[in-house]
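Chemist: Take a look at these structures.
Just so it is clear, none of the values below were taken in a lab; they were calculated from the coordinates. Small disclaimer: the values here were computed from a predicted structure and weren't measured. Cβ atoms are built from the backbone, for glycine too; each structure is taken alone.
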Structure I
Amino acid sequence: MAMVTGRRNSALRMLLVGAGIVLLLAWSLLPIYWIGVTSLKPEREIYALPPTLVPAAPTLAHYATVLFKTRFPQFVRNSFIVALLATIASVTIGTLAAYALTRIRFAGRSLVARGIVAAYLLPPALLFIPLFIVLQRLGMIDSLAGLVLAYLTFTVPFSTWMLIGYIRTIPTELDEAACIDGAGRLQTLVRVLIPVAAPGIAIVALFAFTQAWNEFLYALIYVYSDAARTLTSGLVGMMMGDVFIWGQLMAASMVAVAPVLAIYVVAQRYLVEGLASGSVK
């Protein structure tokens with residue numbers, strides 16, 4: 001009797017877990033599906049009632065307009081440049097800072113770590129005015145370099161804090177063995193810790209890239225010309241007052257989402273394998 005009850009409870013638990021997974025998948029994927037479906041509908045069908053879940057007459061006209069008759073491809077290129085540079089800089093700075101905070105003993109180390117957390121928790125809306133003044137004095141308003149510098153204010157604290165937790169899990173015996181072999185701190189970091197921490201660094205880089213790719217507030221405030229505009233602020237240009245060009249807007253949104261989705265799909269397997277089969281267990 002107890003065995004039958006246990007099996008029923010296990011089956012019920014699995015059913016509840018499966019239902020929860022299905023709900024989460026629907027919550028996550030239905031918006032993307034609706035964006036994709038809307039981007040394939042003709043203008044008349046977009047505004048038709050009741051709305052259709054499958055396009056009656058699919059068309060790529062909105063994609064053709066976005067890709068060949070607007071400057072949106074340039075906005076995507078700008079976003080890629082800014083996100084890539086911000087990711088490289090934040091991961092480099094974060095790795096060095098995390099190594100210093102976890103392996104080097106100095107006065108005020110815990111205070112610096114708390115300051116990093118506080119900097120990461122600060123809302124971007126509180127920083128955009130001081131940052132605007134700094135960038136204006138540096139002559140970096142309306143430039144991709146200015147956006148990269150602004151993005152470092154949230155990607156560097158994030159990268160540093162995440163890597164602190166990861167590097168702490170690496171045994172200090174590896175550092176001591178490298179020191180016995182005559183390696184300095186920089187050699188130990190580059191040749192020992194970074195290869196071991198590569199899965200964690202890859203995850204941090206992926207999240208930092210996503211943060212920079214999706215950022216909207218700074219891109220809207222610090223850039224005003226099409227030459228330096230990113231895709232998030234470029235989408236605003238498709239909203240003319242209270243008129244929304246839904247077909248082009250949805251097509252541009254799919255173009256903006258596709259690179260990040262592709263990166264996650266391709267990198268997911270390697271990231272999970274790296275975390276599961278790291279050299280330090």
Structure II
Amino acid sequence: MTDQAAEDLIWAINSPSLIRTSFDCSPSWPACSLADFAPDSLQKFCDQHARHRVGRYFEDLVHFYLKVIRNFEIVEHGLQIQESGRTVGELDFLYRNADGELNHCETAVKFYLYIPESNDSGSQFIGPNAADNFERKTCRLFDHQLKLSEERFPSIVKREAFVKGRIFYHPLRELPEELPDALAPDHFRGMWIRESELELLRSLDVDVKFCVARKPHWLAPDVASLNDSKLRTVDEIYEQLRQHFAERRTPQLINALIAHDDFWRESQRIFVVSDDWPNDAR
């Protein structure tokens with residue numbers, strides 16, 4: 001089996017943008033494969049930070065790609081911008097490309113659940129942490145984060161948004177007739193259900209196994225050996241989730257896997273949220 005960090009890096013670089021082409025200012029970076037780097041060197045790079053947050057881990061993978069695989073000069077990383085003695089933002093990456101041009105790149109990996117009914121957020125695409133939603137993030141990205149470098153670094157040639165992620169849809173609700181203007185139609189998709197709807201897990205493939213996705217590895221599709229101890233039957237994951245929501249209200253991301261080529265391979269990714277979400281998550 002391939003190292004998890006290596007699979008996550010390949011997913012981070014090669015997966016489709018979450019942002020629609022007409023809005024997209026994604027960098028034109030070439031695809032990444034295992035032939036481009038040594039997994040051990042990537043693991044050592046990630047171990048320097050030992051991230052738990054998915055977004056920071058994603059940023060580390062992009063950092064490794066820029067610095068080690070592309071051999072770009074990283075001029076600044078995580079540069080805090082100050083105004084009148086207070087921090088107003090942070091620049092993810094300033095780097096020089098192969099032509100020596102200075103670029104500003106902001107990175108993000110985001111996960112949103114589509115909820116058709118109206119709610120307090122004003123959005124139908126809400127993060128597991130309901131304080132976050134797709135429109136709020138894209139507004140901040142384009143109207144604030146990418147503009148932070150304009151006055152301080154006028155020599156920047158291109159400002160880039162490198163945004164990946166997944167949108168989760170409820171299996172018993174209709175898909176949206178229209179997407180937000182900035183959301184790419186070919187985005188990766190998953191499924192979401194509420195704690196009272198756990199029986200819907202039984203509607204998946206009869207031979208499916210489950211596991212809870214652990215941060216920060218929410219990126220690449222999950223793969224497990226046939227005897228991996230993390231795998232759960234539908235009855236076992238049902239009970240595990242029931243106990244979780246009896247004690248706390250935080251959403252849980254789980255993977256459904258089916259046996260294929262001597263491994264269990266992810267077939268579906270599922271967010272399970274409380275019956276009160278998104279109100280109890282704000």
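Chemist: If mean projected area of the Cα convex hull in nm² is computed to be 16.7, which of I, II is the source?
Modeler: Only structure II yields this read-out.
Chemist: Taking mean count of other Cβ atoms within 10 Å over residues 124-131 from the coordinates of each of I, II, which one would give 19.4?
Modeler: Values: I: 13.2; II: 19.4.
Traced to structure II.
Chemist: If you don't mind, another one. I have -24000 for helix-only ellipticity at 222 nm (-39500 (n - 2.57) for each DSSP H run of 4 or more, over all residues; to 500), calculated from one of the structures I, II. Which structure is it?
Modeler: Of the options listed, only I reproduces it.
Chemist: Here FRET efficiency 1/(1 + (r/R0)^6) of positions 180 and 268 (r between Cβ atoms, R0 = 41 Å, to 0.05) was calculated and came to 0.95; which of the structures I, II was it taken from?
Modeler: This figure was derived from II.
Chemist: Looking at structures I, II, which one was log10 I(q)/I(0) by the Debye sum over Cα atoms at q = 0.18, 0.20, 0.24 Å⁻¹, for residues 196-243 alone calculated from, given that it came out as -0.63, -0.78, -1.05?
Modeler: Answer for the origin of the read-out: II.
Chemist: Given that relative contact order in percent (Cα under 8 Å, 6 or more apart), derived from a single structure, equals 29, which label among I, II identifies that structure? Mind dumping the intermediate values first?
Modeler: On the way: I: 29; II: 20.
It was calculated from structure I.
Chemist: I would also like to ask the following. When FRET efficiency 1/(1 + (r/R0)^6) of positions 52 and 148 (r between Cβ atoms, R0 = 41 Å, to 0.05) is calculated, the result is 0.45; to which of the structures I, II does this value belong? Each step should come with its number before you reach the end.
Modeler: On the way: I: 0.45; II: 0.95.
It must be structure I, since only it matches.
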